[in-house]
Structure I
Amino acid sequence: MSKTQSVDNPNNINTSDTFTLDFVSENALSIPSFKMLNADGEMYPEAQKSSLDKTTALKIYETMRFIRILDERMLAAQRQGRISFYMQCLGEEASITASTAALDDQDMIFAQYREQAALAYRGFPLDLFMSQNFSNKDDLGKGRQMPIHYGSNKHNYMTISSPLGTQIPQAAGYAYGQKLEASIQNKETNCTICYFGEGAASEGDFHAGLNMAAVHNAPVIFFARNNGYAISTPASEQFKGDGIACRAVGYGMKAIRVDGVDTLAVYEAVKLAREHAVKHNEPVLIESIAYRLAAHSSSDDPSGYRSKDEEENFRANCPVARFRAYLVKQGWLDESEDEAAKEQIRKQVLDALKAAEHVEKPELSELVTDVYDDIPNHLQQQYEALKQHILKYPDAYPVTSSRIEEQQ
């Protein structure tokens, strides 16, 4: 752990709170975090009234519950060698799920790589989650991507790219297109939400994307997940200023900082941001303050850069448990039914996993299709060379070798 890193404040932000939801003042020198729910799932006395209805609240919780179980099972599958890689949403389920719930289903989502809850909330099927992670023939990406690199036209979820921060200027451009389309068709525009970590905010694409959106008045919500670490680099070694939200002032943008563990606060913050974005055709920057309870990925060992004491300090601040307590207090959730549902979900996830790993891989020819109308000569030559290589070393490619032989 860095000598300058605080166990109590790993996100490197001003630690004051507010219970009044509003955009940051253009003259703000420090930015408080908007909150509504305390750690016990009770509304702060000073907090505003929530606009979240029972049906939406239960859907949010059910999504968070599902993602928590899915993440646990898939990380275990990676440790067993059944998939190659995985990244959990652990500790940030509220920020992703509640923010998606505050959107219109036609709003576009540009994700980084920890936003599987957004897809789940919009109804992405369990078998497609599995197909993508196992890269089988049913994967919408045809097995070309690493695990957790989801994408779905049906659910308005742009396919994830591995390079960090590239989705930020892309989201600005997409939102600008939404604005132009709405103007041509004389209708109210939809907006785009773009998720990224505080580490990605150190990339040049962050500044290019925000400046483009601000100059061209694009209806995009930039949602920065400040979870304390860019892989192993603590926030205190990434930036000197007060977090990420303060940067909006320099670009002439509205901004909100929100407690990312507080489901109600995130929902209201994104709801306000969306209303502003579509009404005024202006971008908004939201900074969600949470803590990455898990490792950065299945390839990471956080014990090398943060202490167990620090992790335990935040482990009790669980977004799923906090919102569950709120729902129980509201009389909206039956605890015994909730436990039974968890067991059912675990069974469904395990059954889907077992089924997906036995589905055949995509055809080898899928490697060179889709980009061009007709496969160009250089790709066709590479494809033929690959087939000969596989046939030369059949033991290294047992499944693929036999299928190529059958085709020939």
Structure II
Amino acid sequence: MVIRGGTRLKGEVTVSGAKNAALPLMASSILTRGWNTFTGIPRLGDIATMKQLLGHLGLKIEGGKDLRIRADNLTCPEASYNLVKTMRASVLVLGPMLARLGKAKVSLPGGCAIGARPIDLHLRGFEALGAKINLSHGYIEAEAKKLRGNKIYFDTSTVTGTENVLMAACLARGTTVLENAACEPEVAELARVLNKMGARIEGVGTDIIEVEGVDELKGVEHRVMPDRIETGTFMIAAAMTGGEVKIKNCRVEHLDALISKLTEAGVTVMPEDEGMRVTVGDRLRSVDVKTLPYPGFPTDMQAQIMALMCLADSRSVITETVFENRFIHVSELKRMGADIQIQGNSAIVRGGRKLSGAPVMATDLRASASLILAGLAAEGVTEISRIYHLDRGYERIEKKLSRLGADIRRVKG
């Protein structure tokens, strides 16, 4: 990606459907009979990977942004390494397959290199439901003639763990209670759709979820929620370029923690019909940020707000509490002139310095976004390599930014 910085962004941009909502919804189709129709599916690398994986399992898949999935003839209980290695969310097929077929074999998952994200909480949950788990040759093998409800406490908040065990519990016999469940909007969205499918779930959106198992689920029609991380990325793009951007198809209520920090930093966020308008004054103030599970500040916005703090007026401290290796982008921002020091799980950012364009390398999905933001605000040309990470989570971001006036283009290396 080649960016010539210094352009003030202005205009309207429409947010795509949420990748982190679409992936578990696609996996939930395994539980059902009949067609599921999901509209507003983003065109992303991870979505293509999930489509390929579900097709391998025997599901019938049609369409693109309006996706139709049918699992009546689920045939293969195995998700191989070649299909799972690039995307951690592939593990979300484990719970539904175990509940539907009584067995599943899934390769240990891959994804971004942002730290250890063990799936032991998933496996403990399945064992509590009566499954036998075996780890062998890089694969998870799970088996249960019939899952049985139980009380399950998650030691730490886990989004995919909550989603995986929640889906399995829908077809278990009896009642399952998930305590310290993740409260992210994408988890609540999955629970609501499962209820539309015929599940009996209470406590949607809270950290205690109760599931009464049913015998079967049916297909549904549903529109995927907007992507709150893409929304936040465009908000920061507007702030870093001194722009004025209307962001459409977004949910302001999902962004309270980010909006609070941006407001503290001097950014104005005005809710409007169909979305919000973002502007910034003459001065960006430094703010301290600590990432936390929802409703706290999202870890997926940490790299982006760090780029913003590079332009702020003084010193800020950004503390990462969710993933231990999520400061890999710091070295690349420093190549562009940022003054950042790492101390343990905190980054001390000294703002007030101009960024300058430089060749940099993306290391993970959200780091890619932070480098694009830095490039938009930098003097001169920034060249970002390894942008395949970007295509896993942002739908044609360069085209959306171009419509706002950015000088950005994709070139082949």
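Assign the value -8500, calculated as helix-only ellipticity at 222 nm (-39500 (n - 2.57) for each DSSP H run of 4 or more, over all residues; to 500), to the correct structure from I, II. Could the numbers behind the result be given before it?
Values: I: -13500; II: -8500.
Traced to structure II.
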**Study point:** Structure (I, II) behind the derived value 4.5 of distance in nm of label points 7 Å out along Cα→Cβ at positions 233 and 377
**Key:** I
Practice item. Looking at Rg/Rh (Cα atoms, Kirkwood Rh), for residues 217-264 alone, point out which structure of I, II has the largest value. Key: II
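For which of the structures I, II does the calculation of Rg and Dmax of the Cα atoms in Å return 21.4, 64?
Values: I: 22.3, 73; II: 21.4, 64.
Considering all the candidates, the number was obtained from II.
Every number in this text was worked out from the coordinates using simple rules, so none of it is lab data. Keep in mind that what you see is a predicted model, and the values were worked out from it rather than measured. Cβ atoms are built from the backbone, for glycine too; each structure is taken alone.
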